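Undergrad: Next come the structures, one after another.
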Structure 1
Amino acid sequence: MLLTACYLYTIDRYGYPPTIEDGLKAIDELRELGFTHIELEGVGEPHISAVWEQRERFRAALEERGMRCVNFCPVLRPLVSLDAKERAAAYEVFRLGAKTAAFFQARTVHIASFTPPIEFLGAKPYVDKMRFNEQYRIKLPAGFSWAAQWDALVESTRRCADIAREEGLTLIIEPRVGETIANTDGMLRLMDHVDRPNFKANFDCAHLNAQKELLPLSARKLEGRIAGLHVADNDGTDNRHLMPGEGNIDFEGLFAELVRQGYDGPVGIDLGSLENLGRRYGECAAWLRGLAKRLGFKLEG
């Protein structure tokens, strides 16, 4: 397994999206914290294009520090638009994101299922910055069709998987609270409908725990279909991303199951909205190394 710092560190420190210069600063900071494997993102078409244009600077920054990008996420909401023309235009932007991932020699390219086109009455998830511990109320617009939204997501995910395959990449999505794919069984249903062998799951512990899932069981359901892991804790009452031990996730049971499966992908530290964020990332890395020693699995990085 590969100890990895997730991109939530960068957006928590510098905003959503960060500037190119701040993104490069975050690489420096994460290396100083001891990380050699990280995630990168492009948030929306302008930022995806900017990262591509500055790709040589990012790669040089990584290589000079002995670091590697293992996952690149082009965040692109029009991928799930109900407008077929908007989706078609978004596929070309995603193609640029996939090329960026391949340029960085990442294993995976990561997209989201996003919230459906519904009206949020008050707080809305995943806007401007990542916020946790929120309550949501919604209103379904007249004429809203779940079937149409599902069909758009299936088509888009299938198309993105095919583009990813052209670049030698695995496409991943993580179930997240409030999004179209919010739990393990939704993820499995999408995989069955998309029917692409290079489409797999990013297993986000905090979001799945907030969905009241039993994480070792969730991992068993997804056996052979997990290509990424995000580690953060909470007590299941909301989707906060806390230090392991500050919630109630059974990490020993989860990692025992992953070891049984032979999982060898990234183990991403995904803490957010915490004071002394850098220190907490370092503490979490030490905690994961201790867990690896107790359970007898290899944790590189």
Structure 2
Amino acid sequence: MSNPNKLIAVVGATGQQGGAVVRALQASGQFKVRALTRNPAKHPKLGDEVVLADFNRPETLKAAFAGAYGVFLVTNAWEAGAEESNQALAAVTAAKDAGVQHLIWSTLPDVATISRGKINVPHFTDKAKVERIVGAAGFAYHTFVIAPFYYQNLLGAMAPQKQADGSLGWALPLDPERRVIHMGDITELGRVVAGAFAQPELAGHGEHLPLVGDFLSFNEIVATLGRQGSKFSFQRVSREAFAGWFPGAESVAAMLAYFEAHTYLGADMREAIALANKVAGQQPTKFAAWVRTHFATPAAA
């Protein structure tokens, strides 16, 4: 049992990953939680403490990490853009200077290395590059968690859209028969993080802990939704056509090309997935079970 007085500072506490971590740490009863946000006044009850932290104002990080045993660190690639690596470096440096013992970095696979430079997915590769900074910083413990393709994406950024033939579904540059997508309920990432903080001897020496609830093809995603009464279509389109559909579409197309060539995680990580589940203390939710709870059937909608 960890010392209940150990304080964990959680970056991005109002976001999906950080929020999940805050909730899991609180549920564990083993830690005191300092929720970090750019707008503390808007979220006064987010954690045991709510403190200002703004990557664009590095001077705020010293107080944000002061006295913390552990830090959960995540950056928003879509918001930070080219500054993501600089933001991460500033945070890692501030955490080390503050005497933090255990830093957990939310990372993603190194697409540039995995694809041997053939595929460019900066929001994956840039996070992977930060691992070297974390490892070199000299924390007593450090851990890398890997978020999956969120199940929640299918209700948000990649929700089904009305197609030219009138159906509701997806048109993507991806072979729907290839099983390549490591998926999961992002709200469950917090259990992995809380478990790693509680068991640093098991997962505090640079281990990679991927959250994976399911490993599916897009046809299997559509079929699973169909069994719940939601009928959706899928059409494979060319990468070139897709890239012109909306701002940022080329980045999505490149990511899907990487999935198709190498899978989301880019390698056989069954042992790492098993360790993540052991650290979390339970198996993550399967896609079909998540759909039953979260995806409205046409009748219900």
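Undergrad: Please state which of the structures 1, 2 yields 0.65 when FRET efficiency 1/(1 + (r/R0)^6) of positions 27 and 227 (r between Cβ atoms, R0 = 35 Å, to 0.05) is computed from it. Could the numbers behind the result be given before it?
TA: Values: 1: 0.95; 2: 0.65.
Derived from 2, not from the others.
Undergrad: Here Rg and Dmax of the Cα atoms in Å has been calculated and equals 19.6, 59, so which of 1, 2 was it run on? Show your work: numbers first, answer last.
TA: Details: 1: 18.1, 55; 2: 19.6, 59.
Only one of 1, 2 returns 19.6, 59 for Rg and Dmax of the Cα atoms in Å, namely 2.
Undergrad: Match the computed value -14000 of helix-only ellipticity at 222 nm (-39500 (n - 2.57) for each DSSP H run of 4 or more, over all residues; to 500) to one of the structures 1, 2, and report its label. Provide the component values of the computation, followed by the final result.
TA: On the way: 1: -14000; 2: -11000.
Structure of origin is 1.
Undergrad: Can I ask one more? Where is mean count of other Cβ atoms within 10 Å over residues 19-26 largest, in which of 1, 2?
TA: The maximum falls on structure 2.
Undergrad: Out of 1, 2, which structure matches 5.8 when distance in nm of label points 7 Å out along Cα→Cβ at positions 67 and 219 is calculated?
TA: Answer by label: 2.
Undergrad: Tell me which of 1, 2 gives -0.56, -1.05, -1.20 when you compute log10 I(q)/I(0) by the Debye sum over Cα atoms at q = 0.12, 0.21, 0.26 Å⁻¹, for residues 115-178 alone. Show your work: numbers first, answer last.
TA: Numbers: 1: -0.46, -0.99, -1.12; 2: -0.56, -1.05, -1.20.
Going through each structure in turn, the value belongs to 2.
Undergrad: Let me ask you something else. Distance in nm of label points 7 Å out along Cα→Cβ at positions 59 and 267 was computed and gave 3.0; which structure, 1, 2, did it come from?
TA: Working: 1: 3.0; 2: 4.2.
Computing distance in nm of label points 7 Å out along Cα→Cβ at positions 59 and 267 on every structure in 1, 2 gives 3.0 only for 1.
Bear in mind these aren't lab numbers, they're just calculated from the coordinates by the rules spelled out. Remember, predicted model here, so these are calculated numbers, not experimental data. Cβ atoms are built from the backbone, for glycine too; each structure is taken alone.
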